[in-house]
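See the structures that follow.
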Structure P
Amino acid sequence: MARDIGINTYGYIWTVPAAECVRHLGKLGYRQIEFLLQPPHLSFDDFGPAARRELRAALQDIDARKTAINLPSLDHNLASPFARVRAASVKMFEDTIDLAADIGAETVVVVPGRMSPLFPPSMENRTAWVGEGVSKLLPRAEGSGVGLAIENVPFAAFPDANALERFVRGFASPAIGVCYDAANAHFIKESPAAGIRQLADLLRIVHLSDTGQEVWRHDPIGTGTVPFAEVAKAMNTVNFNGACTLEILDCDPDAAILNSHRALEPLGFVPCKAGANA
């Protein structure tokens with residue numbers, strides 16, 4: 001069976017409110033939505049019960065599935081040396097979990113804290129700091145029926161598959177897993193196919209975009225050097241059944257998404273439903 005494709009709403013954060021974006025993506029044929037939690041697109045502040053009901057209804061109208069929320073990492077840091085920053089970050093993720101539960105989203109993507117590339121803390125420290133925060137979040141996630149997916153990000157606490165695996169396997173809860181970003185892995189010169197195979201039983205989401213290895217990008221598929229044929233083969237090998245999500249940043253997000261989707265079709269993904277000129 002052909003593999004379905006989901007869409008991260010990153011490209012729409014400055015121009016299209018979340019509910020409108022859901023309806024728009026639904027018309028393009030997409031049912032798997034990952035929201036970037038970024039005002040004015042989507043917020044947990046000034047986003048009360050009526051707005052949450054509207055967004056949940058929009059998702060139900062398109063028969064959405066495997067919905068996720070991704071809280072961007074510029075405004076939180078679970079790996080900060082400052083306890084007050086970690087506490088504020090936990091509160092932001094608690095609010096994100098509550099929002100996910102209110103709109104019927106299954107997963108919250110968690111970037112596990114930012115590191116200084118010049119002089120980062122030890123792995124022992126970053127594991128303790130992030131682990132403390134995740135331990136506080138897990139009961140809320142479990143009680144809300146929401147999963148946490150820890151993401152590999154080049155500047156974050158656990159940038160590669162080995163570090164990510166060690167951290168996530170430190171928790172016994174089935175509510176925690178991995179969001180594995182193929183472009184992020186490729187940029188740090190890790191084989192994304194090998195990472196997928198290594199993390200197979202932990203994978204909840206795979207992010208797809210293109211990049212080279214000199215400048216970190218999230219570009220349309222086919223414009224960089226990510227080995228997508230190997231990525232698709234690895235997902236098939238491990239029988240991955242989570243969300244495959246295009247996370248593309250482009251000034252024309254519709255065109256970037258549709259062109260990327262069409263580029264993936266020969267690799268066993270579902271055909272793009274939108275017209276050639278959409």
Structure Q
Amino acid sequence: MIELRNISKIFAEKGKPSVTALRDVSLRVEKGEFLTLIGPSGCGKSTLLYILAGLEKATAGDLTLHDRAIAGPGPDRTIVFQDFVLYPWLTVRKNVAFGMKLGASRGKHRPPEIEARVQQLLKVVGLSRFENHYPYELSGGMKQRVAIARALALDPEVLLMDEPFGALDAQTRRIMQEELLRIWEATRKTIIFVTHSIEEAVFLSNRVLIITARPGQIKQQVRIDLPRPRDFDALRNDARFITHCGDMWASIKEEVQKSIETE
């Protein structure tokens with residue numbers, strides 16, 4: 001579905017040394033896959049996600065979605081950031097509907113269609129009772145569910161998620177991981193997810209890519225062979241889960257040490 005061929009990204013700013021964030025990254029992402037990127041801080045994980053979103057331009061290489069070049073942002077790809085990025089003056093319902101209403105102004109969505117879609121998504125993320133609340137009235141986990149619903153509102157083929165639970169407390173984060181899996185199982189969207197948490201990566205994913213210290217390259221691909229649906233409490237003592245986490249930490253630890261030594 002998505003193919004990246006020899007993607008490199010160099011940040012060059014006048015008067016400063018250039019920084020190579022990514023070098024020769026090639027990968028394929030299958031339709032409906034839950035793919036996670038993990039690696040040390042500054043390894044280019046988020047940069048790669050922004051290139052996929054069309055928010056950054058690759059310095060070299062090609063990337064395609066269904067064999068069509070990705071040249072910029074598009075409704076076939078939406079992104080969820082670590083910060084909730086909600087409009088504080090809009091209710092939950094209006095935040096979720098925002099992108100569709102922009103489309104309506106261009107003749108893409110009719111008001112009845114927007115209303116039906118918003119109600120469906122609020123039910124999916126468990127916020128139907130809070131549709132008329134404002135962001136300041138919501139918990140962190142609820143705000144992130146609004147952000148996910150808004151990202152899904154345009155029915156994208158690909159959902160890009162940049163450490164979406166990083167700002168949440170440990171308990172809320174665990175609940176949100178389970179919520180995300182429930183949403184993914186209901187929608188089967190292709191998800192590309194960035195995290196620093198090994199347990200989160202193993203719990204959520206079909207496949208995990210370990211990214212090297214800068215310049216970021218794919219060091220290792222790990223297939224997660226755990227059965228679905230997944231329950232963290234049931235998996236935490238599973239030998240396969242423990243092995244995946246231990247092996248991945250050994251690989252990532254080496255890259256973290258390299259990253260520290262080169263700072």
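P, Q: which one has Rg and Dmax of the Cα atoms in Å, for residues 150-229 alone, as calculated, at 12.3, 40?
So the calculation was done on P.
Quick one: mean count of other Cβ atoms within 10 Å over residues 46-53 came out at 21.5 when computed from one of P, Q, so which one is it? Walk me through the numbers before you get to the answer.
Numbers: P: 12.4; Q: 21.5.
For mean count of other Cβ atoms within 10 Å over residues 46-53, the value 21.5 is produced by structure Q.
With mean count of other Cβ atoms within 10 Å over residues 126-133 coming out at 19.5, pick the structure among P, Q it was computed from.
Working: P: 19.5; Q: 14.4.
Label of the source structure: P.
FRET efficiency 1/(1 + (r/R0)^6) of positions 6 and 214 (r between Cβ atoms, R0 = 25 Å, to 0.05) computed as 0.90: which structure among P, Q?
Checking each candidate, the match is Q.
Output the label of whichever structure in P, Q has the greatest value of mean count of other Cβ atoms within 10 Å over residues 14-21.
Of structures P, Q, the maximum of mean count of other Cβ atoms within 10 Å over residues 14-21 occurs in P.
Could you figure out which one of P, Q the value 23.4 for mean count of other Cβ atoms within 10 Å over residues 30-37 was computed from?
Numbers: P: 23.4; Q: 18.6.
Comparing all candidates, it corresponds to P.
Supply the structure label, taken from P, Q, corresponding to Rg and Dmax of the Cα atoms in Å with the calculated value 18.9, 57. Could you put the intermediate results ahead of the total?
Details: P: 17.6, 52; Q: 18.9, 57.
Clearly, the read-out refers to Q.
Which of the displayed structures (P, Q) returns the greatest value of relative contact order in percent (Cα under 8 Å, 6 or more apart) on calculation?
Result for relative contact order in percent (Cα under 8 Å, 6 or more apart) over P, Q: largest is Q.
If distance in nm of label points 7 Å out along Cα→Cβ at positions 86 and 110 is calculated from each of P, Q, which structure is the one that comes out at 1.3?
P
Readers should treat all values here as calculations from the given coordinates under stated rules, not as data from a laboratory. Just so it is clear, the structure is predicted and the values come from calculations on it, not from any experiment. Cβ atoms are built from the backbone, for glycine too; each structure is taken alone.
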